[in-house]
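These are the structures, in structure tokens.
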Structure P
Amino acid sequence: MEPWGWCEETWRQRVGKVRAGRSLKPASWKGGARCAVALSFDCDHETSELVLGGNSIGRLSAGEYGSRVGVPRILNTLKRNGISATFFIPAVSALLHEDEARRIVGDGHEIGIHGWIHEFNSILAHEVERELQCRAADTLERVSGQRPLGMRTPSWDFSQHTLQIAQELGLIYDSSLMADDDPYELLGDGVPTGIIELPVEWIRDDGVYFNMDLQSALRPQMSPMAVLDVFRREFDQAWGEGGLFLLTMHPHVIGHRSRMFILEELIAHITSRSDVWVATHGDVARYLKEMTATPTL
């Protein structure tokens with residue numbers, strides 16, 4: 001039946017499957033900070049093409065750039081500034097670049113689940129999605145030595161079973177959904193789950209401004225300076241509201257010579273304020289659990 005023919009019970013069930021619960025925005029952040037900043041990097045690398053069949057050697061090489069050039073530039077920039085960040089890594093990327101995963105953890109950063117091969121999780125059968133997520137978590141732990149605390153789905157979407165799988169894995173946070181600017185608790189069928197959502201948004205993602213596809217009309221539409229302006233304004237408003245500024249970047253996108261200044265200047269702008277806490281996603285989630293602990297968390 002088409003959606004306009006649904007009964008009320010059906011559309012309410014669809015809407016209520018995964019929903020935003022109570023806000024977890026604290027009165028203040030760790031150390032009395034006014035604003036929290038969580039920088040993240042999705043190390044998709046070759047999996048962006050592999051998940052489509054892996055037939056384009058050109059697109060595979062563009063993904064390889066992310067590991068070969070982008071990640072080292074990012075890690076060096078973070079190290080110079082004393083910044084900790086979160087790297088969401090498809091397990092296949094970690095297996096292709098094991099030294100990278102170990103260096104990320106060795107430099108004091110967090111690793112999070114980002115699927116097995118950047119699969120489209122929201123269209124998978126329950127047992128397939130679960131097996132891939134569990135295998136990904138185990139692989140990341142084996143390669144990096146760090147057990148993931150959270151996940152970001154490759155498609156920034158949930159299937160009917162994703163939340164349940166996250167609970168089974170014992171994850172404390174997700175960073176895939178968009179119901180707020182600030183953290184909130186996820187509800188599953190109206191029931192509090194204890195899982196913290198650290199929300200993303202396409203506005204705060206470098207890929208939407210710079211990605212291109214030779215075979216389509218998809219072309220970059222904004223200059224690096226314009227993208228920096230968007231990110232800086234998002235941070236300034238988060239600081240003004242005492243909230244969370246969460247940014248998603250990709251090594252094969254932000255890591256180019258003409259774009260790295262965006263990250264560098266943004267970090268300089270953020271750290272020019274003394275009342276900002278820059279942390280990994282896992283550290284933010286742990287802090288929120290401490291601050292908002294109830295029997296449901």
Structure Q
Amino acid sequence: MRQFSRRTLLKVLCGVGLAAGSAPSWLLAKSLDPIKKSIPVSGEKLPVIGMGSSRTFDVSETPARSALLPVLQAFFDEGGGLIDSSPMYGNAEQVLGDLLQEVDNKQAMFAATKVWIEGKQQGIEQMQHSMQRMAVKRFDLMQIHNLRDWRVHLETLNNWKNEGRIRYIGITTSHGRFHHQLEVILDSEPLDFVQFSYNIANREVEKRLLPLARERNIAVLVNRPYARGELFRVVKGKTLPDWAAEFDCNSWGQYFLKYVVSHADVTCTIPATSSLKHMLDNMGAGFGRLPDAAMRRRMEVYFAGL
């Protein structure tokens with residue numbers, strides 16, 4: 001049985017002229033348009049909920065690939081834009097490229113991947129291969145994965161950007177690694193994006209990296225917003241607080257995602273999933289209200305007490 005997105009249901013209700021008082025409050029709370037934030041260097045807006053592909057899209061069997069098609073379609077149906085991948089993620093780029101040929105509503109796709117290899121020519125060849133695998137003529141964002149050979153690749157990326165072969169350049173890390181080195185790079189190099197880990201249980205980047213990104217007009221992508229599922233283990237069996245409704249939150253997943261993207265210096269987060277149910281829930285975090293500073297503190301205290 002097909003699962004319909006909130007946006008689809010709301011459009012149907014509006015189409016039949018359903019009175020506002022007759023519609024469920026959780027549905028009316030959601031705008032037809034996703035929350036977006038601006039990329040500092042250009043002003044271009046991105047939906048705050050993107051999609052990662054680590055592990056989830058690294059599949060090889062046909063049934064597994066087929067099962068990912070409705071997941072990817074739901075991402076676009078729910079107003080998704082940024083899709084992040086990497087050669088490090090096994091078959092993910094190829095699987096995404098294959099499935100993108102079959103989905104609708106992908107006009108707003110913002111294609112991002114990474115270079116993850118030593119050497120200038122090797123990096124060029126890897127990026128060219130990524131374009132073929134993901135079936136894109138030009139990547140919106142090319143990132144240096146985990147700072148690997150970053151000086152060499154940054155020169156290539158700047159040249160490619162000047163030539164119009166990519167639109168934005170960035171650098172990434174995860175697991176909380178390389179923060180001091182990343183800080184030096186951000187403070188000295190002209191970058192458009194930075195990607196690192198951030199979630200309600202790991203807020204180390206609030207001390208220096210997030211403020212530095214703001215100072216340098218660098219967009220921030222957040223990976224591991226669920227700490228690879230660890231946050232769900234903490235809240236298992238726990239009741240979502242009633243006051244979560246004040247920022248249009250209907251699940252623990254949305255609680256964690258809305259916390260991340262409500263930070264003023266975060267541009268977009270990229271949760272990864274191979275589940276249609278979880279994709280719809282993730283995307284729901286990109287609609288309605290976001291917690292303000294006082295609510296964010298309340299969320300932190302409540303989570304810490306679990």
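For which of P, Q does mean count of other Cβ atoms within 10 Å over residues 234-241, calculated from the coordinates, equal 16.2?
Values: P: 16.2; Q: 11.2.
This figure was derived from P.
Have a look at P, Q and say which one yields 2.3 for distance in nm of label points 7 Å out along Cα→Cβ at positions 90 and 282, as calculated. Working shown, then result.
Working: P: 2.3; Q: 1.6.
It must be structure P, since only it matches.
If relative contact order in percent (Cα under 8 Å, 6 or more apart) is calculated from each of P, Q, which structure is the one that comes out at 20?
On the way: P: 28; Q: 20.
Of the structures listed, the value fits Q.
For the read-out log10 I(q)/I(0) by the Debye sum over Cα atoms at q = 0.10, 0.16, 0.17 Å⁻¹, for residues 178-265 alone, a value of -0.31, -0.68, -0.74 was computed from one structure; give its label from P, Q.
Traced to structure Q.
One of P, Q was used to compute distance in nm of label points 7 Å out along Cα→Cβ at positions 42 and 106, and the answer was 1.9. Which one was it?
Values: P: 2.8; Q: 1.9.
It traces back to Q.
Every read-out reported here was derived from the displayed coordinates using simple, explicitly stated rules and does not represent laboratory data. Quick caveat: nothing in here was measured; it's all calculated off a predicted structure. Cβ atoms are built from the backbone, for glycine too; each structure is taken alone.
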